[in-house]
Structures are given as structure tokens and as C-alpha cells.
Structure I
Amino acid sequence: MLEIMSMTEENYKAAADIEQTCFSDRPWTAEQFREELSLDFSRTFIAYSDGVAAGFVNLWLTPPMALINNIAVLPQFRRQGIAAKLIMTALSACDDCSSLTLEVRESNEGAIKLYNKMDFSQVGRRRRFYENPTEDALIMTKFFRKGEYI
């Protein structure tokens, strides 16, 4: 069973652990996740699969736009629809926004397919944005009317 919960003082380390496992390029620390709890514009949601922290999404709400800073799902939980559910949860937090933007490694074909399926469009590119290995980031945005997420 999948459950998605807001990040709290009690579970922020779970998001940091997922981040460390999934990202080789400047992963956030537990302290950085803890700091996100104090930001009025920040939201982090953690997905639990049968009680195990499986993924998370962190976004910043800065109307009229929102930005997904990080989204990650542990390798053993991928291809189970968790990332899509995390994105839907992020979209549901975008009440006063008209777009949601994220960046993705150019080589991350699975994620790009998911984002395209969820009506994100490539709107730009950041050359050599990622390190370890060096790679371009595609900037993808989903546009919607305020209050209409799907």
C-alpha cells in the first residue's frame, strides 16, 4: 500500500537517505532537508510503500509558478507509479500557481517519458548543469489554469 505524507521533524532524515542513494551530484544533506521545514514556500512529501520510505518530492511554491527542486524514488521501488503519484501530490499543492517546472538530466529517458506523459513540455536547456557526470539539464514545465491540475 502506498501512502504519501508531508515531511516533518520526525521523518526528514528518510528524505535525506533517499537523496543520498539516488543522487551523485551535490545531494542535499539531512540538515538541508530539515531547513526546508522552516521555509513557508517549501513543501516536501514522502511516499511510503508498505511503511518503507520509497521516494520524495520537494517543491517551492512561488506563485504564479512552482518549482520541483528534487524528486527521487529508490531503485527497488521504481516503475510502480510512485513518481507519478508524487508529482500529482505536488500539483495538488499548487493552488495559487499556473505552472510547475523541473529540471531533468538529458539522459534520464524514463523520467522524461513520465513528465511528457503528465503534460510537461521542454521549455529550455541548461548546458553542463549537472556534474558527476557532466550533463545538460532539460527544463520542463507543466502549464495549467490556477486550480486545474490535470
Structure II
Amino acid sequence: MAHQYTAEVIWERGQQAFLDNRYSRQYLMKFDGGIEVIGSSSPWVVPLPLSAPQAVDPEESFVSAISSCHMLWFLSIAAKRGFVVDFYHDQAVGVMTANAHKKYWVSEVVLQPKILFSGVKLPSLAAIQQMHDEAHEECFIANSVKTQITISAQ
């Protein structure tokens, strides 16, 4: 069964000059549930003030998509196995490097979830690792990218 996902990305020049390449990289992302998020190029890529440091950049969105997909699968697997998760906090890190053609890419994402369980049935460390492995195998985003994804559970 195929699914389709949509997102609107809107940028407007307004009165800014354009051909001098000194235009704002800030834009608006709209999602089907009604959420609107301000986006921008990363200040690491396009210097201030042309980037908006308070906005979400594509690289952060990419890392967040991998992290949240993994988390959602992990929670589902834990629930099916009878483990109660009270808290899940991931401080995911994406690493951008140059490839052999000197093109930059997000070559690695390290997930660092901290998870708290409660209840009478608590998972062993081996069971937690197995749930992470299964979540990684099931994650649609992980299955869609060539980026190395490492899970370093805390």
C-alpha cells in the first residue's frame, strides 16, 4: 500500500535584492495538520544575517525525522511487549562531512535516547537493545537514507 505525504515550503523575495545572493533564506513550512514552522538555511552553511538561527534548518529536520521515527517504533514495540515507557528523551546528533566528490552530506546520525520504564515488568538491557535494533529495522526514514545511523542508548 502506497502512502503520500505532503508539505508546503514557501519563500518570498519581497523587496529584497536577489542577484547579489544576499537574500534571506528564511521560509515557511506548512504541514497537513495545520502546523506552520519557520525554516531557514543553517547558519553553519549560510552566514548570519542571511540565515535565521531561531528557525529549523533542513539538516535539523533530517536528524529530527530519523530520531522521531526511531522513537515511535521503539514505543510501539515496547508496548506490544508489555513494557511501560514513562519517558523517552533523545539528544540526536547529525554529522555533516564531505564525500569523495567534496559534496557535503549528513553522513552519520547518532541517536542517544534516555528511556525510563515503570511497572512490574522491566526490560533487561538485552531486551532494550533488541527493541532498538527492531525499531531501526522498521523505521521508514532509516530505510530511506544512506546515512549511517548509530544508536547509543543512555
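What follows draws every value from the coordinates through simple rules; no lab data is involved. Given the structure is predicted, the values throughout are model-derived calculations rather than measurements. Cβ atoms are built from the backbone, for glycine too; each structure is taken alone.
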Item to complete: Out of I, II, choose the structure whose coordinates give FRET efficiency 1/(1 + (r/R0)^6) of positions 2 and 122 (r between Cβ atoms, R0 = 35 Å, to 0.05) equal to 0.35 when calculated.
Response: II
Practice prompt. Identify which of structures I, II gives the largest calculated value of distance in nm of label points 7 Å out along Cα→Cβ at positions 74 and 106.
Written response: I
Response to the item:
The highest value of distance in nm of label points 7 Å out along Cα→Cβ at positions 26 and 138 among the shown structures I, II is in II
Worksheet item: Among the shown structures I, II, from which was the value 0.98 of Cα Rg over 2.2 N^0.38 Å calculated?
Response: I
Worksheet item: Which structure, out of I, II, was mean count of other Cβ atoms within 10 Å over residues 98-105 derived from, given a value of 19.2?
Response: I
